[in-house]
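Taken together, the values in this text are just the output of simple stated rules run on the coordinates, not laboratory data. These numbers come from a predicted model, not from an experiment. Cβ atoms are built from the backbone, for glycine too; each structure is taken alone.
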Structure P
């Protein structure tokens, strides 16, 4: 008989609370747990980023790219690739099943390879296959984190490009008005007509005023650029920390 989704989530929540020490934690745990398909399924449980829709999309893309298999929705919070052939895991076909869990402390996913009713790939009966399965999950974790953080970097890069564009525009205008100021100054030296001199002086004053305005507009944009560059550096550092931790997972 199938177990309820609620029971799966309660179990996953307890597991998450036990293993998540902080936001930088990375874990990959082999765990027997009840699922929608079996009373006791051997699953690999691991943490993922906060956007569960992105995780589901990433897993589907990863499995398609690496194994030419299609994951389909199994329920609201799970996916399955039925009768999948993955020789590195087992000589037999099986169902690749994934669940996605949301908790207050962070998100996790669990994935297993079912070769029959209540018969799941596990370390005790198939050590080599399970080792390959762990490597497969580690590769997916890296794939997922890279995609998730790259989206953040792309957004920051766009903001940085826009801010630099605003700075460049103002610097170009400043140089143009400075040239106008110099040109107007030269014309003033040669002009004897009082009315024309008055007009040139007014234009020169206006050019200087515009330069002052543009100079005053630059600091906020430069501060934004500095902040964005700092944020991008921090995002890259955080991604590298995750990738390093994933790499050394046993």
Structure Q
């Protein structure tokens, strides 16, 4: 018993943090919380542990805890790109887009070759209505992102969605086709392609892309969004039975924002 107690006491904050990271990666969130709390009990200003606790808090729908941890982390080490980035992401996910800009800009300065701070800056500026800045940042994020990866696909999809909103259908379609090349299983990419083709009047191909999107894993775009689009497309294609079936499925689904 004494030996076991001695071994427990010998485990330092760094080991608790490593244990927490492993648990987090394996989706053992309760164990991760216990380990990260142990790390912070011994080292309250350990920045990586504060960031991890914030991420766990967001999974647990505790934005108050996440915000407190991230602000503490940034104060403890303003040069931590990770802390600045996740603080910016936190504000973005809370729709506090103006507050997101400063930490994301700092993260970008600290790690200029990393695409994700630039990507979140692009989305924040888009949300604030700054289309010129958003467009430039989307392109920068795209240029920084490695080819043929789910990350590059996500950036291309977001850029395509942005361009679609600007009515630039051909450019949007080009972006999302590249996203599909990078990640053929991206439901978001096939959905955005269908919307772009709809905008260009290519209703047959748009419907095919929409139907394909329905078969892919639901990570971002919901079934309801796709059914709503398909209902419109089949109406344009003068296929009332299919239009009605999709509209009924849309209406039966949990309410979601249709984009």
Structure R
């Protein structure tokens, strides 16, 4: 069974409630700064404050990395998989709801859009002999296999003789042409290392916070929706979101 982990900087009770409904027979881990104070009191929601996985302030002081909070969330996903019991893990961003049918082992979801070139600039340094697939696998979620992830991180640590977090931090530090993506990096690695990895195209709508419709209706149009209410919400963005949603176009 795939274990489910929600990684959230700020709790979005709407998406957490929906994930609990979608995976009604499973316990779900919520990992966030204040998870243990979550408004959701479901007995199936296992709450872990993120400092129990990686101490935010200690790592920030050690790495001295720009955009540390953004990278911390990515490091936290990998470390959560490494520290929790289980073999396969569905990682979900805290603002995200998915159609549960796409959460399968040995399966990657893609928007079929090209990925960010800066992600590849880093990946080429980490794994210089690998093929690049020229598809974006950054879709707010991913099913990880712990053994595959360990192999990837061990390979990085063996090459650089440092903990993988420090390797990545040092490579992106002071180089705005290199960026790390926890999703894109893992996807590229397992496609290069393992056979029978299935790639499925999906539709993503990342501005559901601008739409007045039910989650159930949205998931009839899209495989993944997200409530990104921390992003800009000007009039033009609202009009664009409503137009795209009405005709089933993707945002994200």
- For which of P, Q, R does helix-only ellipticity at 222 nm (-39500 (n - 2.57) for each DSSP H run of 4 or more, over all residues; to 500), calculated from the coordinates, equal -12000? R
- Query: Quick one: Cα extents along the principal axes in Å, for residues 88-175 alone came out at 74, 30, 18 when computed from one of P, Q, R, so which one is it?
  - Reply: P
- Upon calculation of distance in nm of label points 7 Å out along Cα→Cβ at positions 32 and 240 from the atomic coordinates, which of the structures P, Q, R produces 4.3? P
- Query: So volume of the Cα convex hull per residue in Å³, computed for just one structure, reads 134; which one of P, Q, R is that?
  - Reply: R
